[in-house]
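Read through the structures below before going on.
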Structure I
Amino acid sequence: MKRIIYIAADYLSTIAGVLAFTSVRFLFVADIRERYAEMAAFFASPGLRLTLALFPLFMLGLYYLSGYYVKVTSKSRVTEFLSTLVSVGLGAFAFFMVVLLNDVLPQRRLNYEILLLFFVCLFVPVYLTRLIVTSVFKARDRKPGGEGVVVIAGTDGKAGDVAEVMRRSDKSVSSILRLDSSGRSEDGRTVGSDILRDELRRVGADAFVVALPPDNPGLSLHVLGCLYPLDRPIYVSPDDYTLLVSKVTYDNLLSEPLMDISRSSLPDSVVAMKRAADVAGSLVGLVITAPVIALLAMMVKMSSAGPAFYSQERIGYHRKPFRIYKLRTMTVDAETDGPALSADDDPRVTPLGRVMRKYRLDELPNLWNVLRGDMSLVGPRPEREFYLSRLRLLAPHCALLHQVRPGLTSLGMVKFGYASSLDDMVARLKYDLLYIQNISVSLDLKVIFYTVRTIFRGEGK
């Protein structure tokens, strides 16, 4: 709902800025006054109607790509100012080059004055509206003592240290949940998403701070796996080693340097551009491959009994389940005895399915999942909960995979390939975690390039 309010406010304030500039432009440019006897006639011109129809939508696209709509809670006013300044500056320059440069002005310097006037007329209403909306949200959501958090700590006395950190920051401790080394709370319950969700609702907190003993990483990663489905910020306090080897995002100078590990460290603008690329790429891909998918679906239907497509529940971003869609490559009774990973020369794979797997054609319907937002073009491949529950026993750090959307392809798929056992999943996991730590647009492009090369070489399996 907040995101919709921000979008609506930006749309209306952009229109207000264009109308304000139109008035100033009429008074400032003599040629316009000579062409239109009255300001009302200028406002009724087809050019202005076209501008009001297209330019606000263009600006909304710029605002989106700037990352302004990625996080609509806990906005930094400094970041908000800079984001507005850059996006409005780019929009004003683009409008000047396309529309205003056609104005015949007697002196070149007047071009720069017109550009500056348009920037001011656009920036002032957009930024003031954003500032008002953000201030209203902050005032409405503000709690006594600051943002409330649930502290999850061990029984080693660290909870007191964390509470002191909270007192020096803009967050207040709503509750402290102490866990022993086996993951049980003081009342003997084993921690899980349901217990943490109940605690969050009971105290009315907004976030979690994890402060478990460093000598028990398995417990910390288990707790993280329980926290991701709640879709709340998860903070940890970095130690000296982490500060040396990792990038700690630090926006608020008045608070302690807490790391939000519930999301990747990508800038909001890159997150927005990555999602825009996912939508554009999947839409184009579906249009181009629709005939291929339809032909393959008919061939699957004719070559073996059963449906052409199959869907399966997978675990995605923040451990949210979704249904993935593929062309069927196995016999319909492939898992009558329960879930089983595919292996080389798997008898359950049909002859046509073997060819589709070789060129990864069975995954073309995944583009629909990318368009829906379940997946990204590049990201860790999604797994079933059946295997994730077993993988967490061997490699608890697999919980970190849920910081990002799963992908149609991944660094793990490029470097390792399909996993035919849990040991293979563990081996592939390091590449997926390496991707999350180094995620960028350039890395995505490299993964896509090598995936395309794998497809054309028929190196899938």
Structure II
Amino acid sequence: MLGDYSITGRRASEIAASVEEGVGSGALAPGALLPPMRELAGELGVNPNTVAAAYRTLRERGVIETDGRRGSRVRARPASAPRDALRTAVPAGVRDITAGNPDVALLPSLDGALAAAARRYAQAPTLYGEDPVAPELARSARAGLDADGVPDGPIAVTSGALDAIERVLAAHLKPGDAVAVEDPGWSSVLDLVSALGLRILPVAVDDDGPLPGAVAQALAAGARALLVTARAQNPTGAAVSAPRAAELRALLADRPGVLVIDDDHGHGIVDLPLYPLGGATRHWALIRSAAKAYGPDLRLAVLTGDPVTLDRVRGRQRLGPGWVSRLLQYAVVELWTSGAVDTAAVARSYGERRDGLVAALRERGVRAHGCSGLNVWVPVDDETGVVTRLLTAGWAVTAGARFRVESPPGVRLTVSGLGVEEVAGLADAVAAAVRPGPAGARYV
């Protein structure tokens, strides 16, 4: 079962450490089946509860996964090996469109906003015991959420979208619970779910968002939560449409106990309306990040949801970081209210590059997806071959393996750093790299 490797230890922490040592050294290969708890307890001369505690620790750390009677196995890719580690090395002189960052030229200067925040702070320094959310930020955020049809709910502030997702999941789920996640989807979310010891149930997507049939299948398989990217889905550029939102809400109405998380990280860079799923079940959250429109280094996202979820998130946050700096909150209020960013112009700029690339690829017989946001997804038969041929042609793109669980292969092209004049050349290179292409390739 384990080859020549022997698990050792008398205490749960020692047994867990022994398994981790085996995984780290390579002696326990990905997918290796661990002994049943009672069998290992007999070999080590310990109580089965001790082994159970060790396995529980390993699940929580993302080292192993347990699938009922099929037993516990070493994860195919432990949570300590993030998908971002699958980045393509970019040689000198090669055009890099892998990063997924916003266009720096479209981000506002923070000088004025931070100066205004400092002046406000000088008048009334933030001290312990104050509300973690600046009232001005709460009012501004709530007004924007109301305008987009997001149900009423309390407001919290987190250090970015991923921080919010982690806090919401931890507020309701425990290791071993199943989470329905878009496939292909944001690599950091796939890593996070695994690191929390949760099980991923992949949900296929098309240009309108998660497919209802795939969501229904995940719910039937016991998904305790559903994560949906409202707009600018990474990596496919999907955006949840009104009809798709209605279908998903109807499905969720029959599963009131499912936690629903809407990730609206594309707020401020897209010109498509928001169709949130919040309120279809008892517990829900919507996350609105400032990163893409105003700058990733602001590390700020606004979170709303049902009162129970927000109370748990804010309560746990008080015992950790306490709050997100009011200096940053004041700066974001200034950015929101001063008109520092022409969001319509930003969305238009990204749209010209993205839509132009999708159209150019289709003219060359290459199927491509991307109706919102910063990315274009191209289904391919051979990711490695396409990435390698594009590198030779002077373009670095991202292999889809970073974003996939069960979905077919593809490559991601980030358009944010792309000049409109470069679109035709990139389309030519992609078309040459994928031929003979997957004529009927699908990514759903």
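Values in this text are rule-based calculations from the coordinates and carry no lab data. Given the structure is predicted, the values throughout are model-derived calculations rather than measurements. Cβ atoms are built from the backbone, for glycine too; each structure is taken alone.
Couple of notes before you dig in:
- Test item: relative contact order in percent (Cα under 8 Å, 6 or more apart) calculated as 18, pick one of I, II: II
- Identity of the structure behind 55 (criterion: percent of Cα pairs over 28 Å apart, calculated), options I, II: II
- Here mean count of other Cβ atoms within 10 Å over residues 195-202 was derived from just one of the structures I, II, and that gives 15.0; the source is I.
- For the structures shown (I, II), mean count of other Cβ atoms within 10 Å over residues 299-306 is largest in II.
- Structure responsible for -18000, with helix-only ellipticity at 222 nm (-39500 (n - 2.57) for each DSSP H run of 4 or more, over all residues; to 500) calculated and labels I, II on offer: I
- Each of the structures I, II was assessed by volume of the Cα convex hull per residue in Å³, for residues 235-378 alone; the largest value belongs to I.
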